[in-house]
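What follows draws every value from the coordinates through simple rules; no lab data is involved. If you're wondering where the values come from, they're calculated on a predicted model, not measured in any experiment. Cβ atoms are built from the backbone, for glycine too; each structure is taken alone.
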Structure P
Amino acid sequence: MELLNVSHAYGDHTVLSGISVAFQKNRITSILGQSGSGKSTLLQIINGMVRPQRGEVLLEGLPLDYENIHELRLNIGYVVQHVGLFPHMTIRDNIGLLGKIARRPPHETHARVLELMDMVRLPLSHLDKYPHQLSGGEQQRAGLCRAMLLRPSLLLMDEPFASLDYGTKQGIYQHLLDIQKLESRTVLMVTHDWEESLLLADHFVWIADGKIKDAGDKSRLKRIKESYLSAVK
């Protein structure tokens, strides 16, 4: 996944300006920045929800095909802050939804649902429950399962843990890392949390005022701690 000189504006407000970055394959990269820095727009551009006014988005070395974006998204998992589970559907149906959309055999989808629930330690007794019957952490785990149902090569996460309490976050962090060991994929995680980035990410990209302010691996992330925390206060 690579962005080449990507720029975008909403009216007179420039959100992203000349972003060029290549994301490491099968690694977790955090996209750091304070609210309004442009990091969520960056994720939406990668997912094809927003088409940049300038620049290119390359997936597996090829420009994003906006004419077939719906088909492409079946290979991109997306996890958002408020989970987005459908309240009228059971956990079984929520997780298996993409299997139905992609017309996968029901038995294949069911087997994958069970496999994913085991990965994130969700009890099978939750299969026929509804989202409101689960805790916030359990709902977020179900959202992770749904995003990974079709084994996407790219997983996008937009502030996925921001609404969870500290203790719940720690458990979810470990589930994500365990899944990454079992099924390595390219993960791009938007966050404002420096500590979360340090715990989860192999690499980081710091976005400020629509531009890349800094980037690197964990050792680099540790060196910018004070400057980053001062900037996002």
Structure Q
Amino acid sequence: MAILEVKGITKRFGGLLAVNKLDVTIEEGEIIGMIGPNGAGKTTAFNMISGFYEEDEGRVIFRGEDITHLRPDQVCKKGLARTFQVVKPFAQITVLENVMVGAYNHTADERMAMNRAREILGFLGMADQAEQLASSLPTAGRKRLELARALATDPKMLLLDEVMGGLRPTEINEMIGLVRRIRQQGVSLLLVEHVMKVIMSLADRIVVINHGEKIAEDVPERIVQNKAVIDAYLGEVKTSAGS
């Protein structure tokens, strides 16, 4: 059964067509990867799905309900949460308090929010950092905090926007393990990533976007052999890796 159906969503910024008639369907329990060159429209698509941008055309159906015109907070309450490519924690409050902000999505009770936040921090291996100021965390810690805040909203689906960007290889491996554990808890995921090791390790299917349009969708093993994908993106990734 589909948990998310993206039907022909389109976004224009003046004369720029950022996303053009994008279709994506995600089944419950799936991890879908979304890849493409910088500026391809991936984050714009995330912003439409999560309510931060209004679609010019198309619809977003989540768990059978049309959420196309809902605000981000309303989308989150429906069970669709996201992280951001540029992490922006509330720097002058603690890690615990940051995660409690997410927990307040489903409760106004401070004790319940605190308990939920501690549970999430334990799940992510951050329990010993709960009382630190968010500003004191290194990049890997801030990435986990961004993920913790999203998980605290009790999502049925997560949109992860380059949650592994800027991490060292060992940190990437740890994050891959965490994403797998999140899926095991019944959460479906849509990942935007440039780290192909992540996409190949995690994705059941990969959607490729270029110039705002979907140019391919397939299982990872076939995507990496697709000539259009190699020409548009993978050749660029290999060149960058080798430089």
Item to check | If mean count of other Cβ atoms within 10 Å over residues 57-64 is computed and equals 13.2, the structure in P, Q | outcome: P
Checklist entry - Among the shown structures P, Q, from which was the value 17.1 of mean count of other Cβ atoms within 10 Å over residues 89-96 calculated? => result Q
Next on the checklist: Comparing P, Q, where is relative contact order in percent (Cα under 8 Å, 6 or more apart) highest?
Outcome noted: P
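Match the computed value 19.5 of mean count of other Cβ atoms within 10 Å over residues 17-24 to one of the structures P, Q, and report its label.
Q
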Item to check | Winner on distance in nm of label points 7 Å out along Cα→Cβ at positions 25 and 41 once structures P, Q are ranked, highest first | outcome: P
Next on the checklist: As an exercise: distance in nm of label points 7 Å out along Cα→Cβ at positions 73 and 225, calculated from one structure in P, Q, equals 3.9. Which structure is it?
Outcome noted: P
